[in-house]
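Only the coordinates and a few stated rules stand behind these numbers; no lab work does. Note that the structure is a prediction, hence the values are computed from the model and not measured. Cβ atoms are built from the backbone, for glycine too; each structure is taken alone.
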Structure I
Amino acid sequence: MSFTFTEENLQALESLEKRYPSKEALMLPALWKVMRQQGHIDTEAMVAVAEWLEVPPVKVYGVATFYTMFHLEPIGRHHIQLCKTLSCALCGKADILAHLKKKLGIEVGETTEDGRFTLSQVECLGSCGTAPVMQINDTLYENLTIEKVDEILEGLE
């Protein structure tokens, strides 16, 4: 099955064209539209983006595989990204990570069997003063404790 942008996403990209120096410069916005539309960027989507941008598919592949925010395989409905840099490490990230792994029954890089959660460790989330932090989808959670993590997870649908 091949990927096709929704009409809404295609219109949004076309309206952005005026603001960019070339169509190729829309590669990141196009890849974000794919992520929002289907949750990951598969080969069919890369080919569709390449055709729309009028570039070779290998250019799209290079960008999609370079940035860790793009996923080439489906991930869980709730993508838990735990910061692994120094501030978070010094403020208890290891305990939070061990708790998440035990509670969810998965390792870093895995998704729960029900497809609800994917657990990742990421570089700095830019909130060192409120470490440890994690981001779930687009929401940042700061000053984490094990109790706070449990409360956050229980509040997700």
Structure II
Amino acid sequence: MTEVRFYHLTRTPLEAALPAMLERTLARDARAVVVAPSEERVEFLADHLWRYREKGFLPHGSKRDGYAEDQPVWLTVEDENPNGADYLFLLEGALSEKIERYQLVAFLFGEADESVVAEAREQWKRLKDAGLWLTYWQQDARGAWQKASEANAKDGT
């Protein structure tokens, strides 16, 4: 069954949170698809993942790079899985109709755009009604992730 997590970025910008999550994904020998809301955002993130830390980089690719099947992390605006990923990261209001094809789906959103927060609430309700197990994570004062809520439609919680 697909595990769905909602990460509400209140202290850490996406540019810092996403690379850390992708590093953990790769450490588990898993592949990821990252769906961004625009081509401009994909290109920004593609560049950022090459340079976000001084030593090393996060291997990834996008349509501009090609060879999707060889990329451990695929950045896109499409609802696609060309690299055979197990994990799906949906950024800043991006959506997927194929959530149940992944082991783990993570919605990442901040507070800057209230429409994105409202969309995350709608997705929570829709996925709960679909019977998926959901967890909602937010950051404490130090920026550490804390599980704030969970829902399992099967047992009514």
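A compact table of results
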| item | result |
| --- | --- |
| If helix-only ellipticity at 222 nm (-39500 (n - 2.57) for each DSSP H run of 4 or more, over all residues; to 500) is computed and equals -9000, the structure in I, II | II |
| Structure from which 1.19 was derived, Cα Rg over 2.2 N^0.38 Å, for residues 57-120 alone, options I, II | II |
| With relative contact order in percent (Cα under 8 Å, 6 or more apart) derived as 18, matching label from I, II | I |
| For 2.0 (distance in nm of label points 7 Å out along Cα→Cβ at positions 81 and 145, calculated) the corresponding structure among I, II | II |
| Winner on distance in nm of label points 7 Å out along Cα→Cβ at positions 25 and 97 once structures I, II are ranked, highest first | I |
| For 17.1 (Kirkwood radius over Cα pairs in Å, calculated) the corresponding structure among I, II | I |
| Source structure (of I, II) for mean count of other Cβ atoms within 10 Å over residues 49-56, computed value 16.0 | I |
